[in-house]
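Rule-based calculations on the coordinates, nothing more; no lab input. Fair warning: this is a prediction, and the values are worked out from it, not measured in the lab. Cβ atoms are built from the backbone, for glycine too; each structure is taken alone.
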Structure P
Amino acid sequence: MKNSTQDQQKYMLLVRDLHYKSAAGKEILNGINLRVKKGEFVGIIGPNGAGKTTLLKCINRINSFTGSVIIDGTDVEAADRKTIALKTSLMHQNTAVTFPFTAGEIVLMGRYPHFKRGRSESSKDHRIVKKYMKYTGTENLADQTITSMSGGESQKVMFAKALAQEADLVLLDEPTASLDIAYEEQLFKIASNLCKNGTTVIVAVHDLKIAARFCSRLILMKSGRIIADGPAEKVLTSENLSSAYGVNAVVYRNRITGNLDYHIFNVEKTYGVKKVHIIGGGGSASGIMRYLFEKGYKITAGVLSRGDSDFRLAELLGINCVTSSPFSEIDEDSFKKNLEMVSQSDITILCDMPFGLQNLKNIEVARHAKRLVLIEDDDIRGRDYTGGKGLELYSVLRENAEIISISQLYEVL
């Protein structure tokens, strides 16, 4: 009981074993457990149908559920609607209003939980309405009817209404769906500033990049369950995006913006060959890696020098590779690991890279390939810096290999 009390004091929101079924009996949320500290900015992400909107509606007790939801020490199932409204505000995904209220009237509705019994709005309520309309850039819309506004304008008004409620927990359901890029950024900045001042914000959002930029924590949902929870770097991984969205993606830190970013590849289904090992270096393997990655092949690579451009791309794409120190000869341990990858692959591709004494073992390991493909866009004689030793080994490889240019790669896969 003591731990339960401490949790309620420490956390703004506690969700325990929450389940929700649709009217047809389909389980939409399955065993959700969630703790959100005061002042956190939490982004809920996941594909359509993951349960993001349903979860927000359960927290706000719009939906009936099994389990428990406690907001700032208050069990929502035991609280009346006004008490819940004092604790939390929800900006719905659907902001359509059919009655021609003015924007000022709409935002004033957010003050309803604060109205004293038997009394309407006060001068304080009107001051707060003006404050948040100015804050959200909707002040000029105060006398305009909501039915005459664009989707983006009405969305901004609804955001102002949610803020005017001045609840300690703000729930936002796809708040930027109809907004332009500039106001999307502004809305997330406003939400971030609210959190810095002690408000807790939970936002369901589709835009993973903006969620990663502003949210202090991300929760990834799939099929009514939480499958990842933590900082953006932990949640937005290639594996998690593949699991939740069914995409082939690479996640990286954008060197221009410094923000977490990702790129989704259009993966083509491959038949027959599945595992390909690439032997390269000096940039000779990068184009092949990208091509095979986009096609959906399972790729390994080695031995690559750490810091080499091929190594950096392999690291970015999450390709398992054997590495060595720059300007050092491939050691026996790296050779054995490379040999193991070659033996486990359907095809080994030896790129048209330069050969020196430090990487001769990359030619030697290729002799053990089940099926060897040599890329020869450049004459091997112009790539041999071993005094002829590399050329001698390479000539033996040519006897039992398929020799192609890089443009012919698709023919052998």
Structure Q
Amino acid sequence: MILNAGTLVTMNDEREVRQECHVVVDGGEVVDIDDGYAGDADVDARDEVVIPGLVNCHTHMYALPIRGAPLDVAPESFYEALVDIWWRVDEAFTEADARLSALGSCVEMLESGVTTFCDNYSGPNTLPGGLEAVAEGVDATPIRGMITFEQTARNSEEQAMDGLEENTEFVRGGEDEYERVAGHYCLHTLFTNTESVVEATTERALEDDRPVQIHLEEGLVDVHRAIEDYGKRPVPALEEMGFLDADVIAAHCVHSTERELEILADNDVAVAHNPYSNINNAVGIANVEKMQDEDMTIGIGDDGWDPDMFETMRSAVGIHKLKQSNPSGFDMANALEWATIGSAEVLGMADSVGSVEEGKRGDFVTLDLGPNPVLSGSAPYYVVSAASRGDVTRTIVGGDVAYERGEGVSGVTRAEMQRVGEASQRLWERL
């Protein structure tokens, strides 16, 4: 495939922005980037801005069916939201819900320019087999992703260990059936698990050389329970259990103290920042300034709230400026970095995705940003401040057009998307 780009935001080490160039993809990989337009281009984006495929480093595809659900609840805290909404939803899930919510979510992500994602699925009553159903839904689309079952002992330690076995089975064999889907490990939180589950999960993650994700200090309940159960806050408690010896992805870290962030940094823990979700759950604002001071790896995710990663980027810009009470208090280009190469680094995939460079996968998003000129010095800022899901004209995965505006996602029919909605309605009735 050959792509002509009017403006190419590469997100390479130099954060280079090129004008009037073309990119050549062969065998799914970028093999050449050169000045000037190619006469035989397969994709004509001469009047558009081209960015790397976006990387969503923390999502929950099982959240899709809950949109619009007639739930008669009004949680006034994060913990109440878990109990009154999310734990009711995940316990009502079937394997069909797991597959169809994954399919629908992947379609939405592709429509929004996401080419790589990391998902955490929770459906305890679908074990065993729930994670396989998720993989089938993902595989029905051209996207690539990492998936896992979110282990929880909130009902019993046995249930958490069932989740661990589900992940192990997928990592050690199930994923071999899929070209673009890989497994990893996940603990829901420290407060919904036990020390035995934490230690067993850490051991498996180290044995299989896979990341392990955890929701860390998203709400204060995580902090309070750790102090009650272990006599210390979550980060030192997890460090004492040996959890930080693994390749850890910590989602949120909203209530992490500066000392805790220093401990995470010392252990090379990466952070999946979820600003849009943090707003919606009213949990607070993560201290990304301290994370940056500690040179922590930061990526960005939607936490299942909104597949439009441009909205998630703008949410990050808004809350961090507001936190500083300074309209210049946050570098807007950081948000695009988090949504591309930053998230790729969080997932351990920066050698293949997250930027447009020779040797990396041919993943691109083409954007129609309207009539204004796009200047090299301001292009990343223009993308973050003005782009949206509706501006995505194409999403390209490995050199193949996976989504084209007006045509939809390759290989997915309207009838399949209708089944996604019908499954959501049946779930509402069960709730």
Structure R
Amino acid sequence: MKRYFLSLLFTAVTIISFAQFSKAIIDQKEVKRIETTLSADSMEGRKAFTQGSEKAANFISNEFKEIGLESLKGTKSYKQTFSILSPKAISISASFNGKYIDPKRLIALTCMPDLTITPTSGFRKVYIKQAAELSKQYSDFIKLKENLIVFIDSSMTKTFSRLSARKQFLFKSDKSIVFVLGNFTGDDFVIKSENEITEKRAANVVGVLPGKSRKNELVIFSAHYDHLGIDKATNNDSVYNGANDDASGVAAVISLARYYKAAKNNERTLIFAAFTAEELGGYGSQYFSQQVDPLEVKAMFNIEMIGTESKWGSNSAYITGFEKSDMGEILQKNLQGSNFAFYPDPYPEQDLFYRSDNATLARLGVPAHTISTSKMDNELNYHKLSDEVQTLDLKNMSEIIKSIAISAVSIVTGKDTPTRVKPDLLAR
């Protein structure tokens, strides 16, 4: 019993010590500087594959260099560069038992300039009857892990039209998938697609702070730096600055990197990642997740839109997927006695746990959660030209970053290890 109370006392003193240290290192002026730079008009909305995105990546890289982070093992740069392919259909046709299909009822996702599918091509058939079912499986479909012909029930014509209008980006693959609107039966079929394939280069920005006694155990702090770019001018404004979405998260990641570099308390290796192409479908985080062993990742703090007050007011934030591991409970425990509180996600109907950059690793069992304050039922500037730095509460945002630093102490030092996300929760 005496040992138990001594342990509690040690933990309390440690947390108080780190709380005082965080106030000295995480400075509101620095948070404002980072936030203002990333959300400036000169960044041109940071849309993936643009000069504005490259400017933002260079800025984040320079911040990591000044802090003194290392690059990923085997790389000489903080930029984790990868390719995404963008197919543009030139023509597509199909016939089943001699019956030709209207090309408007066909979509091909492929990296092949010329694709021909016959009964001997080895394509598995899948039948989708409900929009919810399609939504649940679509993120897996576009990974092109298997050759598929997906028949979508004719009742989902509007959903199919939205898919057809969506610009697709794909990782390089020798697999293809064809969506067909309607249930066309028959063993005698031919599907042909001619495509123009464009390769685009993108880059995450990743810095590493090696651990001491547990170097092979990873804790990730992440956010996405891309946004929506430039649009037609409205009231003399054409730049989607993305100050809250998600320059606020990137400002947090950079601030936390500076904090932990100074604290020198990380027994585990810390990875600080700024992802690209989140707005296009999370491609940056998907690529990043393929480069790490999910079993080595002990926790992931993904930070998304923390620049405004939560529904509970200041000094509060929520954690998506709170019930899927005990990571939230650990963070709450470490904040006991402070004036800050973490809450479970109040918007479960929006499925936020699987809509941000934590999702890929979470599906692999990692306790990967997003921290946010965004009022998803009433966030006035979300995905609007008005998402600018003057709309943010920088004082509250700085307190949130400090609270993340304090709440993560026992995970970073290796005293706590969150439970894994259960396998029965991964099939999304």
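Can you tell which of P, Q, R yields 25.5 when mean count of other Cβ atoms within 10 Å over residues 146-153 is derived from it?
Q
Looking at distance in nm of label points 7 Å out along Cα→Cβ at positions 362 and 378, point out which structure of P, Q, R has the largest value. Before the final figure, lay out each step's value.
On the way: P: 1.1; Q: 3.3; R: 2.5.
Ranking P, Q, R on distance in nm of label points 7 Å out along Cα→Cβ at positions 362 and 378, first place is Q.
Check the numbers for distance in nm of label points 7 Å out along Cα→Cβ at positions 106 and 290 across P, Q, R and tell me which is largest.
On the way: P: 4.5; Q: 3.9; R: 2.7.
Largest value of distance in nm of label points 7 Å out along Cα→Cβ at positions 106 and 290: P.
Quick check on the output: 6.4 is distance in nm of label points 7 Å out along Cα→Cβ at positions 90 and 354, derived from one of P, Q, R. Which one produced it?
P
Thinking only about distance in nm of label points 7 Å out along Cα→Cβ at positions 162 and 194, which of P, Q, R has the largest value? All intermediate terms of the calculation are to be shown ahead of the outcome.
Values: P: 0.6; Q: 1.5; R: 3.2.
That would be structure R.
Tell me which of P, Q, R gives 41, 24, 20 when you compute semi-axes √(5λ) of the Cα gyration tensor in Å.
R
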